[in-house]
Structure I
Amino acid sequence: MAVSTVRLVRLPGLRLAVDDGGSSPPGAPPFLLVHGWLGSHRTWAHLAPRWREQRRVLAVDLRGHGASSAPPSGYALPDLAGDLAALLDAEGLRGAVVVAHSLGCSVTSRLAVQRPDLVAGMVLVDPDYGGDPGARDRLAAVAAIPDDDVLRAAVAELFDRIDADTASPALRAAHRADAARVPAHAVRGTLAGLVGGLPSPRFRPEAEIVLARRTQPVLALHRRPEQASWERGLVTHPDSEVRVCPGAGHWIHEERPARVAAAVDRWLRRAVPSPSPSQEVSS
């Protein structure tokens, strides 16, 4: 099994924690794994080891999350996408396949639009984007709560709803443990960044403006058929694929890791193929 190491990558005004391991053969794109809101790189524990048998895999903690530093500001989506761009630049990586969950899907969609040279393909697990615009005011109200304890209680209620379909009590407990590690100002900052940025992919119809600008092949895995149907009308690359994963909760990659891995492998061979040995020699 490929060994990984969690290290801190120093960027201007920021330290990003990265779980880094595996090596990519010539021409095989590395994977950049990006967690969701109030999560951490640990969400990929079921998938990262198997992918590291074939390629280099970096699982990052977004600013303010996990073991990354938590500056007082910089939590808008363009800022978070800029952090990922700076990380890939610092590592000298181009043409990565980003694998993201929930909020990470909005962040990496921004990255794909801002820096298309860095992103060769996208695997998006139950994306948060394209939500009901009526939720904007509700989330803005949570972001504006001044008392940290009251904020935590409101976030716990949000997680109860998001996590309602997660069958495993252990997974639900892990999600809450990750959320509890995020400082209150980072909780507020990420929420304010989602609701305040225009256009924000978090809500329709603004999401359509951002998503239609992605030029990379996309594999999107949704738990809700209506969300999958909506996204099928927005993908632009002919090798894109949008699938429904019935019976899973929001953390599809944790509940159905073998199915997600198989779907990614099939899609990757078609959409982001690595060169064969003969192609490598001839080049």
Structure II
Amino acid sequence: MNSAATSAPVTSAPITSAPITSAPTTSATKTLSAISCRRLSKVYGASETAVHALRGIDLDIPLGGLSMLVGPSGCGKTTLISVLAGILDKTAGDCVVLGQDMGNLSAPQKTRWRRDQVGFVFQSFHLMPTLTAVENAAIPLLIQGVGRSKALAGAAAMLNRVGLGHRLSSLPGELSGGQQQRVAIARALVHSPRLVVCDEPTSALDHETGQQIMLLLREVANEGDRALVVVTHDSRIFEYADLIAQMDDGRVTEIRQGIAAAAPGPL
């Protein structure tokens, strides 16, 4: 998909208070693993030209939480979420996502698994510039074979929940950066995936809009049967994490509890 260029200022209307999910986060749900990696590695190329992007990753990511992968550029964060989401094949090790051993899936099976189980939020939004907000948000449902009218109705309901019910017919170029990111989040959630992966979701946004986006993602993470994995350089949003995995040179060097995990209730 092509990214939509935007010239509008990066501002955003307040997000609606309507809940994104209904199931509360509990201590029991947070102990369940959505993702379990053991000695996971990814190598590009071979022999002298081999690039070791992931080097023996051991990582558990819980259901019902928001986990962050942080670290310098080139440390393997995007490669890791690409393996977790079934976009890239691992080279060695074990990777079980939502109970599925990713090494046991063929390419067509991975495509179907991604269609049903994964929602993506990208740094550059990746909205189709000639489609309206509601048409962009409906794409995952249409890919699943849902009828157009039903898909558009589902997309409209999700856009209303992220505060864009009044912009259903707007093209991406008519929306601010924050509004485009909320369309992208609605698109990622409309088909009720159990894994949502976000690659630098706030880096193209101003601070206030970025905080609103993270509050929205935090609401989504409070559903016990869903996991969010966020790749970020932005230390200002670390407070929204339940778990923070520090990466460097293809390795997880530190895992620590986030501030949100110690909070008494949803943010």
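Read the figures in this text as sums done on the coordinates, not as results from a lab. Just so we're clear, the structure is a prediction, and the values are computed from it rather than from any experiment. Cβ atoms are built from the backbone, for glycine too; each structure is taken alone.
Starting from the value 1.00: which structure in I, II was FRET efficiency 1/(1 + (r/R0)^6) of positions 171 and 251 (r between Cβ atoms, R0 = 41 Å, to 0.05) calculated from? Label of the source structure: I. Given a value of 19 for relative contact order in percent (Cα under 8 Å, 6 or more apart), calculated from one of I, II, which structure does it belong to? Source structure: I. Out of I, II, which one gives -12500 for helix-only ellipticity at 222 nm (-39500 (n - 2.57) for each DSSP H run of 4 or more, over all residues; to 500) as computed from the coordinates? The correct label is I.
Which structure, out of I, II, was distance in nm of label points 7 Å out along Cα→Cβ at positions 67 and 235 calculated from, if the result is 2.4? Only one of I, II returns 2.4 for distance in nm of label points 7 Å out along Cα→Cβ at positions 67 and 235, namely II.
When FRET efficiency 1/(1 + (r/R0)^6) of positions 179 and 211 (r between Cβ atoms, R0 = 30 Å, to 0.05) is calculated, the result is 0.65; to which of the structures I, II does this value belong? This figure was derived from I.
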